[in-house]
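Below you'll find the structures, each written out as structure tokens.
Please treat every number below as a calculation from the coordinates, not as lab data. It should be emphasised that the depicted structure is a prediction, and the values quoted were computed from it without experimental measurement. Cβ atoms are built from the backbone, for glycine too; each structure is taken alone.
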Structure P
Amino acid sequence: MNLGELANRLGAELRGDATLEITGVKGIEEAGPTEITFVANPRYSGLARKTHAAAVLVDPGFPEISAATLRIKNPYHAFSRALGMFYQPPVYPPGIHPTAVIDPTAIIGESAHIGAYVVVGQGVRLGPHATLLPHVVLYPGVQAGSHLFAHAHAVVREGCVLGSHITLENGAIVGADGFGFSKNEAGEWEKIPQSGPVRLGDRVDVQANACIDRATVGATEIGEGTKVDNLVQVGHGSHVGCNTLLCAQTGLAGSSVIGNNVILAGQTGIAGHCSVGDGVILTAQSAVSHDVPPGKMISGSPGFDNRVWLRAVAIFQRLPELLKRLDRVERKLAAQEPPASVENGKEEQE
């Protein structure tokens, strides 16, 4: 594919030689003379001037550089689209592997690929164009829309409902029992039945070894377009809105309510029964134990407004220096004070 054709397919403005042949896509420091790359973060602008790439995807206002440029409003997304033009993942043809175990009551949609040692339980309803790779297990009563793609060892528990275009990465667990226990009269923990399913909206991705627990009652719900990263824990009965990102090692305690277009960065935590409004951002390793109104950016643990947190962190780093300065001031003031006996004598004379 030449550069001119690529620009047309991406809808980008080309500044450079349209006849250059493009063979692939790479990062800005690795790309060679037949590959394209991108700059979406200003900190990498300097690398764009030194890159060996044939062309660089940039935003429309990016300065001229020696390499050809493809100018487009969202260069990162354009890079993703270009990557899809050159990288083709494995194709899994329709068919059922002889080692798969499928209950006779299950309904499998057309053009499904069912891999080795897959187990499909009683009453499962699977939409068309599903791909279940080896050792995937769908418990009884699971329902899924079209284009479910479940990688090896993904598990969906009983009664869970999945929308269309769902991706479950390796080891993802949807609908395991929530962490619910109550103490009996003898002071022993007894398991609380977890009767409610998990419901995933369309276009939800659940990454490797993430766990979305089923609810005690009601349902655990993940809205359309939400992405759940590796090792995320979504507690029982939680409700997550649409187009939200739950990044790696984030944990939601039971009955958390997360709005739409929220970003919970890596290792963030939400206490149980807390509500996080639409558009909120929690920066990495933040934790909240209170409701967060829409549009806030929160940092720290316990979490508070990001702007205040930034000032607090700057002061925290200066505490040893400030302590020394305070100590010097106190010693100086102490040296200027008259002895207590002198002060007492003045009071008696008066």
Structure Q
Amino acid sequence: MLKSVQFKNYKALEDAKLPLGRFTLIVGPNGSGKSTALTGITSARGGNGDFKDLVTASHRDSTDAQVIVQLNWADPYEGAVWRVVWERDKNTQIENNPTETTREARRDLSNQLSRIRVFSLDANSIAAPVTLEPHMELNGQGGGLAGVLDRLRDHEPERFEDLNRELGEWLPEFNRILFQVPSDGNRSFSLRIRNTGHEIRATDLSDGTLFALVLLTLSYLPDPPPIIGLEDPDQGIHPRLLRRVQDAIYRLAYPENFGDSREPVQVIATTHSPYFLDLFKDHPEEVVIAEKTQHGVQFQRLSDLPNVSEILADAPLGHVWYTGILGGVPTGS
């Protein structure tokens, strides 16, 4: 698990450190580096990207500026570091601290990095038929869902049945995921209406329904990515379903609380929604405020803010944040 990520001259993140836990919800205005932090982690995975595309705007003409993303690991690899440095007209450098980590540990960390996934969901991608492959995975837009569900049904039937049961709790009008074969080797899916038995094809489902199904599916995978980024997991979803979204995230991050024996997933999510944020009032250590200041973007855990307990008191967290008292809102609002 990542303990923190440090950024130097990486796009909007000129000098920032993002603290992380098993689950972290980043809240802040547009342009405050929330999505940039997620892409920075994936850039560090393989040193992807060119210096000129990554460097902070104020350093684009500098000849000696460096762009740095450093991943700092927590237990069981406390002290392990993965550091990527981009420089103008030079090859990207990927560094770690081999003296403090064993070869086996470095191999494990490299494997975890290779499996990081950041999701920015797109309804058309989610609904599209897929060509079946032996090891189907969701892409960053949620594409491939039909194949992932098909594989879950065939290889993890108990999980698939549990997913169907919970689908009916999230979206009571539906009671079953069904599959079609639009052409040889391809799969598409539909949802069956509870009262009539009619099928609604994926391409005819609402965006919010498709987004909810991806989040629910992720939470029931037997071997999900070890680190998952979720851009606005509340998008398109009715406020009354947001508690369900929180449950899906917690199922990923804290599987032991749901009777699941798989390894925990580290989840990093972003939001603009005061309704979604309000669900985490009792866990201020899971909330990070992204604040644009005269010194650039800064990240701070809600639990580390002075007098946060007194500020929140009996008020909804989302309302308090919306007023601007906690920071992390557009300037002048």
Quiz prompt | Top of P, Q by distance in nm of label points 7 Å out along Cα→Cβ at positions 148 and 324, largest first | solution = P
Quiz item: Quick one: distance in nm of label points 7 Å out along Cα→Cβ at positions 108 and 204 came out at 2.5 when computed from one of P, Q, so which one is it?
Solution: P
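Among P, Q, considering only distance in nm of label points 7 Å out along Cα→Cβ at positions 276 and 300, which has the greatest calculated value?
Details: P: 1.8; Q: 2.3.
Top value of distance in nm of label points 7 Å out along Cα→Cβ at positions 276 and 300, among P, Q, belongs to structure Q.
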Quiz prompt | Structure from which 13.8 was derived, mean count of other Cβ atoms within 10 Å over residues 196-203, options P, Q | solution = Q
Quiz prompt | Top of P, Q by distance in nm of label points 7 Å out along Cα→Cβ at positions 172 and 188, largest first | solution = P
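Quick check on the output: -5500 is helix-only ellipticity at 222 nm (-39500 (n - 2.57) for each DSSP H run of 4 or more, over all residues; to 500), derived from one of P, Q. Which one produced it? Present the calculation step by step, with values, prior to reporting the outcome.
Working: P: -5500; Q: -8500.
Of the options listed, only P reproduces it.
Determine which structure produced the value 1.09 for Rg/Rh (Cα atoms, Kirkwood Rh), for residues 132-211 alone, calculated from the coordinates; the candidates are P, Q. Show your work: numbers first, answer last.
Numbers: P: 1.09; Q: 0.94.
Traced to structure P.
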Exercise. Taking 28.9, 110 as the value of Rg and Dmax of the Cα atoms in Å derived from one of the structures shown (P, Q), identify that structure.
Key: P
Quiz item: Comparing relative contact order in percent (Cα under 8 Å, 6 or more apart) across structures P, Q, which is largest?
Solution: Q
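For FRET efficiency 1/(1 + (r/R0)^6) of positions 20 and 260 (r between Cβ atoms, R0 = 25 Å, to 0.05), find whichever of P, Q sits highest and give me its label. Intermediate values should be presented prior to the final figure.
On the way: P: 0.05; Q: 0.70.
Looking at the calculated values, the largest one is Q.
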